[in-house]
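Nothing in this text is a laboratory measurement; each read-out follows from the coordinates by a stated rule. Please read these numbers as outputs of a predicted model, since none were measured by experiment. Cβ atoms are built from the backbone, for glycine too; each structure is taken alone.
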Structure 1
């Protein structure tokens, strides 16, 4: 890190020191997708296919009814943000 200045006043007053660099906390890594998890999810998707509501949403997206698809997914998934994320994924698959 940056050295402090040997001054008695100001923002960086005090002795010249370097900050200790600590390892990032484990909680910062939480929720990140691992290779294994991605592999398992892809395998399950391949075996099981899509849920009926996902198939309907994909049909709506095919006929470019994006707003209707978002409303439909939101009703099934629960929140607006989750619905937007799901719609984006389905649109990439179509």
Structure 2
């Protein structure tokens, strides 16, 4: 989108709609992409997934996310991706 020379507001709106991101997330993504020389691939659309976990584990997740300056969702995405990659490697 940025390569097509459209404005940031329009690009953020399109990215938000097409990828299921909030408008704020879309702006952040575009700012990062704009600061890099090569363009980043557009993020995949996200779906909401509800899960239950023990309260102490949820608190550890939130503490880790805050300390890492990430959202709890991003920590979970990375953890699940790493777990699934390790399961595939193990067979």
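For the set 1, 2, ranking by volume of the Cα convex hull per residue in Å³ places 1 highest.
The value 114 for volume of the Cα convex hull per residue in Å³, for residues 9-56 alone was derived from one model only; which of 1, 2 is it? The value was obtained from structure 2. Determine which structure produced the value -20500 for helix-only ellipticity at 222 nm (-39500 (n - 2.57) for each DSSP H run of 4 or more, over all residues; to 500), calculated from the coordinates; the candidates are 1, 2. Source structure: 2. Ranked by FRET efficiency 1/(1 + (r/R0)^6) of positions 65 and 81 (r between Cβ atoms, R0 = 25 Å, to 0.05), structures 1, 2 are led by 2, which has the greatest value.
Calculated for structures 1, 2, FRET efficiency 1/(1 + (r/R0)^6) of positions 17 and 73 (r between Cβ atoms, R0 = 35 Å, to 0.05) is largest in 2.
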